Structure P
Amino acid sequence: MFRVSTGRTFQRTMIVVAFLGWLLVALHEGSASAATESVCAQLQKEKSDIYGFHPAQISQKEREAKSSQMDQFWKSVKSQGPLGIDCLKQLIVAEQQDGFFVFDAASLLLSLDTSMTSLDVASSGIAKADLKDLDSSAYIRATLFLFHRGVDITSLVEHYMTAPEVKGFVPQHAMTLDRETGAIFMYGSMPSSSADQSLIRMLISNESATRNAAVALLPLSLTKESLTALKAIDRTALPDSIRKAIEGGLKHQRIENTGPSKQSRAEVLKTLNRIPNFGGDFWGVAGDREFAQSAIALLQEEDLPVLREARRKSIYGLSDEALHEYFALSRVLLGVINRLDLYKEVREH
């Protein structure tokens, strides 16, 4: 005969079911945890076997051998999928000594995952990089990659600025990167206010190379804050090139009337808003004298945010062409400031 379970029997049955459910979950989590530990332990061993060297201190043959081993490490991480990414993040966070590994691992992480968590971990790894072991072009590219994905790169730029040694080369453009040139790409990409604050902090660095680079870059900012900081600097002991750059920003120069503009103000603003969408019928403004003359003659103070934003966006890649665009727009910016006699309270007449 079919019998209905009593309340007490039913309660015991539910307790057993709940316990079995909990047991299955616990066993699954334990299995997953064991798998994670196993994978991370294997990657930790591979990392310990491969890294822990300084590329600048080994021969070319040894570097080639290490490169092959690092390729294998990258394959091992990739083969583990999301679990490999999680273990890689753990390795980056935990590492405090190997300034080459953290950069290489951060580069691998950025190639696999661009979630905000991974971006933050990669940034923390790059901030620990030893730049003596790197071509700074790789460091700058990684820093700009993070910036364009919303990461605050101030600490990374200042790490570069204060590093005892930076060196780089961009073979595609036969361009050598000294400290100042490399810094232009990074500071030039940042909003003026953030760049100014950082550069002004660098002026009081204990390292002369850092101070000199900051002094060389501040004249490019052409903001009231940067000009105020430059005005307070003793220029007597500076190299002629830097002193002239400072004076070029601080000294007001009267803009002569060059005749009717070839382009209207609306056309100039339209061009600025196209940057950096180069290609087709538009390859930038460097070398375009008609644009420069029209922009200097027609732009108003309220147009400066558009001009500054176009200049910032002109740093679209690590190339001499990007620098040409940046400097062409800097000359336009200085011309407009001179024509309107802006920031007269901190400039010299």
Structure Q
Amino acid sequence: MKAAVFNKYGSPDVLKVTEIEKPVPKDDEVLVKIHAASVNAYDWHILRADPFFTRFMTGLFKPRNNILGADIAGVVESTGKNATKYKAGDEVYACLESCGKGGIAAGGFAEYVCAKEAVLAPKPSSISFEEAAALPMAAVTALQGLRDAGQLKPGQSVLINGASGGVGTFAVQIAKALGAEVTGVCSLSSVEMVLSLGADHVIDYTKEDFVKSGRQYDLILDIAANRSVSDYRRSLETNGICVVVGFSTMRHMLSAALAAKRDGKKITILAAKNAYGGELLNINKMIESRKLKSVIDSRFSLNDATNAIGQIETKHPKGKVVIHTIQGE
């Protein structure tokens, strides 16, 4: 089978599409023929081993697992003897990062992958494989950031900094589904898209600084991760919560992690939980009720995985970047 393989850390150019042996499922696994995978910031961070401490999870000198791609959608081809939830022909999707394999490179940038059946969810029939592959990591991150870490309640105000990216486009929709008044922060070119996803207000960060506006919010979901702790405090209501998704620098991560609760204002870094198979069922309900949809920025073939990673790393895509592995899809 074909796979985009990396045997050393570095730029997207170290990815090489090559023929490797087709995997065989273990007793509790299923073999999935991948129709589409999506690219996350997670992938290029692992590819570049950036920040350096990721090497302690992925391999100090070279990657232990050398195929990227956490999010996949495809069709079950075969199952292990103890895997009984799915059968050959079932359409599924998953976040492979939650499989718990050492090295956490995941394995979705390939034609086939083996996954524990517990991480899989049935693909809704109303969406394509590409739309399904765009969902797992980004949509679950948005959901858990708003619902769990952010404790969002109906009627509250939420600001989403980075509203036009992969996580942000889902966060806008989920916040509306949870009954919030939503303000999105993005560039001018994304304003109409963010409004179309349900945002009540949009701030073009090239023209206006949301911190200097003086408005305060019950919840800030900072996906861009580019503001200081003092900025968060200034923009939060008393007893408000700021949830930081990722970090721009090690200094930023440490300052957010060490921020003390003051005036009831809480700042926390999101640690998304990896029980994605069950959580994706909640995502499916929102899809079926038409409260959530995938926004796809661009599509690449498996042979063009290098450019797919580059699109995520440098181009600030609007929504998700996907890789299709079946010709013509």
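Every number in this text was worked out from the coordinates using simple rules, so none of it is lab data. Note that this is a predicted model, so its numbers are computed, not measured.
For the reader, a short list of remarks on this structure follows.
- Label whose coordinates, when relative contact order in percent (Cα under 8 Å, 6 or more apart) is calculated, return 19 (choices P, Q): Q
- Structure with the greatest value (metric percent of Cα pairs over 36 Å apart, set P, Q): P
- Answer label among P, Q for the case where helix-only ellipticity at 222 nm (-39500 (n - 2.57) for each DSSP H run of 4 or more, over all residues; to 500), calculated from the coordinates, equals -21000: P
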